[in-house]
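Read through the structures below before going on.
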Structure 1
Amino acid sequence: MSEDAWREGARNRRKGLARRRELELARERSRIRFAAAWATAIRQEELARKREQTRKRKLADEAAAWKRFVQTEQRQLQLRKNGQLAGLLGEPLPGEFPAMLRRLVSEDQIQAERGLVALMSGGKTFYKDIHDLAPEDMPARIAANRLRTTWLKERRDGWLGRGEIQP
């Protein structure tokens, strides 16, 4: 074999070896890209699963909160039917008419017997059947309860304050 042929053969072998290395590197890069894409897909599936779990947990928490809210409202309604307001009002304060308090208590009991609960929105009070309440009514119902509680406390505190000596 001539020296030129030998050199040509060596050069071809080096080129072939270089091509095989290039192919191997290309395959390795392809495997790395595939593995990265696979890892990303798995990560996305895991994130989607966690989002779904969070959504389900939130829905379950909201359903449980709604159930507790309705149960509390039903207990409060029963207390109102039994004349709870009369006990909260107590005796008429100086300047109050007993008939007015009896009327308030009677109206509250009648509303309770009809299953009506007060809601407050935009500064206005309205009534709704307890069975027609929806989760979006919770803020209005809470506002109405807060108003009632505030009124009762102010009434009581006003009575307590009437005995103070003015300087």
Structure 2
Amino acid sequence: MSLKSIIESLFFVSNKPFSIKKLSQILKIEEEKIKEKIQELIKEYDNPDKGITIIKKESEYQMATNPQNTTIIQNFLKEETMGELTKPSLETLAIIAYRGPITKPELEQIRGINCSLILRNLLIKGLIETRENTKLNQISYIITFDFMRYLGINDIKNLPDYEKLSKNKSLDDFLKN
């Protein structure tokens, strides 16, 4: 697998920008090589016929949609954020509410399926947010204030059976295995 391909994949799956330093730490490759491959990606995506581009803000880079498509993308996202939640989204949201902060692998272990698309949609709707879990060196998911406002609760502990469900011993044991 090529370094450029790996960087491109990281840009694609991340909803946050990367600095060259951060990519260097993640990939354990010298910064100069990272910078060179990012420049190659920028050249490849610098094309009005492409739907994606690489943007730079100060010392960080991120994959984004082509600015020419802004109106269409905004209309689509508006529809996405206003649409109803699917049953899998509601299940995922409930797990995050009761067990958060929770990592994607933990969530997928509970649900038994890949949750990438569901997490993306919940992030877009503003119902969950990410936190860096430095202990596990992974991203954790938690609910947002918007989620709490939507439910009309002022404390997560006001969810039905919160104490019982958030401290479920059998689920803790399941996640450890």
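The numbers here are math on the coordinates, done by the rules we state, and not lab data. Keep in mind that what you see is a predicted model, and the values were worked out from it rather than measured. Cβ atoms are built from the backbone, for glycine too; each structure is taken alone.
Computed values, structure above
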quantity	calculated
Winner on Kirkwood radius over Cα pairs in Å once structures 1, 2 are ranked, highest first	1
Given -16000 for helix-only ellipticity at 222 nm (-39500 (n - 2.57) for each DSSP H run of 4 or more, over all residues; to 500), calculated: source structure among 1, 2	2
For distance in nm of label points 7 Å out along Cα→Cβ at positions 6 and 38 computed as 4.7, the structure of 1, 2 it came from	1
Source structure (of 1, 2) for P(r) over Cα pairs in 10 Å bins from 0, in percent, for residues 86-133 alone, computed value 27, 66, 7	2
Comparison of 1, 2 - label where distance in nm of label points 7 Å out along Cα→Cβ at positions 110 and 150 is highest	1
